[in-house]
Structure 1
Amino acid sequence: MTVEVNAMSTAPPSRRRGAPAHAITFFGMSGVGKTTLSSMLQRHEWFHYSADYRIGTRYMGEHIVDNFKREAMKVPFLRALLRSDSIYIRSNITFENLSPLSTYLGTPGNPALGGLSIGEYRRRQAQHRAAEIRALLDVPEFIGRARDIYGYRHFVCDAGGSLCEVVDPADPADPVLACLAEHTLLVYLRGTPAHEAMLVDRFRQHPKPMYYNPGFLDAKWREFKALQGVDDDDAVIPEDFAVWGFAQLLAHRVPLYEAIAQRHGVVLDMEEVAAIGTEEALLERLRPHLEARR
């Protein structure tokens, strides 16, 4: 069975009908174990909801495919086939492969090196912000759908790395945080400084979808150009800004994650995450918090 929001949710529904139903949201920076833990729970018959996958299919899918078509229209052979509806272009985004979304979001800088104008980059970032908020607000609906349609009692949401960029951790009435906290247990997977350095190296090899809040993006764009000694936006080397900006973003996000966890969530350090290999071990660690919610 293939589920619209989750191409990987093929495990049979739980037969433990008497067990209490759980709903958890994992959040934190990339690589701390959100997807690993979510996939482990999926194997134990939890419905796995990926916010990034929902963004890339439901809310950004048309933008991504339209961008493919714009590029194809530059090729005379493909242009003729597209205009006659002779070929079909689609995105093949998966949980493991978010490249279609990353490619669409792109990086600002020199267009000759594959960069976007800063104006176009801001426009696509705004699209992503709206998509991410909607995907996170969809969580209650999919908790219900997972149980009512597919028979799953338990639900896990992999919130992606940019949750902290689309909410206000200081606002107790923030609609996204209020929604997630009402319907799920928020669990912050906390990294380490050494982990952050590893993430930068990983990002250089395998870029992931990145969202910057507008104020932070504008400030870092100006700062990077000053560091490089350039005034022209098109003189920026896209890859250099992407890697530098990613490192800046990691440092920016840590206090935001901490603030969300302090108000709404539970903290699991990476060392704990690495030692959790089973559903039972995770539930034992979270049991007091799950019971308190009840």
Structure 2
Amino acid sequence: MNNRRIQVIDTAVEMRGWVTNAIGRVGLVPTMGALHEGHLSLAQESVAACENTVATIFVNPTQFAPDEDLDQYPRTLDADLNQLDAIGVDVAFVPSVDTMYPNGEEVTIQPPPVARRWEGANRPDHFSGVCTIVEKLFRIIPADIAFFGQKDFQQTRVIMAMVRQLGMDIDLRVCPIVREPSGLAMSSRNQYLTDPDRELATSIHRVLREAQAAAQVRSSSPQAIAREAETKLKDAGISKIDYVAVVDPDSLEPLDTWHPQSVMVVAAYVGSTRLIDNMFLTS
């Protein structure tokens, strides 16, 4: 017997109608499911700030490259709905691929320049897929506030730029990274990690904290601290690294001199699992 209070909607027409008839502010929490405490913290922020909260669960195929883990990406819908229900989310929008792409991928959004480096360079079609699906969700669910996590730091900047450039009437809120007790950033892909991998993955957070400590006293230039961090990751046993960089928080361009809010961004493989993380080094 299903005793959930949360309403599950799978069509765009019904979803848009629900938002149109909602009384008070509507908060939106876009997810791909396989929810963890990071996702739930976003939903809790929305529940606290808005009279109505919608969470989406959709594994978006257009943001995965052919060699990435679309088919293996964890799908835990029943558990996800239970968790969302428990914290007071009103609606889960759970569309099919045909609902989101009724005629296939006929129209896509070209991502803004801030998408060019880092994730954009290593996953060339990723941000086009992200922008396209987020723009679709914002149209189907005309919410007042959308909540995103800082862990996907570049993604938040890409979406902010898209919202500005397309004149979208929605407020974006970026919420802090939620970490495991070890410091490992919460991620649905953490499910792929073996116990030894999980231990090794904690090196990423440790290296970020050490870089932050060095940046606070300006012991070296941003580029030197980034090089040192990459060396430390390799020494720890993380040999496949896509990037380690200290960047401007808005443009995501590499920094030669310190910015009041310099950010270190990291992407590396632990075993076969690709992890990303970031941290403000100066603030």
Structure 3
Amino acid sequence: MNDSNRVNHWVDLHTHTDRSDGTFSPQELVTLAEKKGILTISITDHDTVAGVEAAKSHIEDRHLKVRMIKGVELSAKSTKGVLHILGYNIDIHHQPLLDSLEKVRKIRARRNNDIVSKLATLGISISEGDLEGVSIDNESPGRPHIARVLVDKHIVDSIDQAFDEYLGKNKKAYVPKKLYTAEEAISLIHDAGGVAIVAHPASLDREGDEFEDYLQSLVGYGLNGIEVYAPLHNQVQIDTYLSLAKKYNLMISAGSDFHGTNKPSIDLGICTNGEKIASSKVSSSLTSDIHCDNHIAFR
């Protein structure tokens, strides 16, 4: 690796583009990352890797000094809270992975149709064209795009209100999503050559012994790491996750979960307590083996 890339710098290993439910294109995202001095980044779109190649090409064409880790985010079943698994350093051309993601996107499309039907019974009409208009170039449109249509039609004032009144769990137009099991999600990532990291673990709504017991079950399935630094986490949680990462020999990661204007309170690179995270605080095994060439990296 080029010595200049060993220097401590800012990282953000959890971001989304407009290929899933973000609002920035892959090109815009990596350009913004360099502008903010975030020199190691991962695009972790939901159920698609379509944004990764676009970002790679832009980094190379513009000679950006951004090092990028290929990623994806998978939703998995949990009896409590929300379980998301991040896959890093995956082979984005691994056909079983691509086939599985395509299947998930088809399930998501059917779910979108069911949500639109529920909204229609409430007197809210959303056409196929409405949804396409807010999800151009998107391989995995979902509830955030329906929320955007509701805002555009002045049904609600914000995306948060759309979820609070219509799209959130057990709300008026909610439709459950079919998910991977945790074991399936982790295995899919491993089979594609990647490592599996539990995202924003505070979203699991488990604390103390309950959280540790659940984490142990994930480790049993092959979990490799934990996203210690995330905007959801307070200092007590961060300290807990750091301790458990050491206890179970887990990688430490950091990410903002940036979605652009779909999550306006989250800024790129701000991974904890309103601050950026230095590369020295995440596990070097996540980033040290990225191929570097003229300050450009892609693995």
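Only the coordinates and a few stated rules stand behind these numbers; no lab work does. Fair warning: this is a prediction, and the values are worked out from it, not measured in the lab.
So log10 I(q)/I(0) by the Debye sum over Cα atoms at q = 0.14 Å⁻¹, for residues 191-246 alone, computed for just one structure, reads -0.39; which one of 1, 2, 3 is that?
2
Match the computed value 15.4 of mean projected area of the Cα convex hull in nm² to one of the structures 1, 2, 3, and report its label.
Traced to structure 2.
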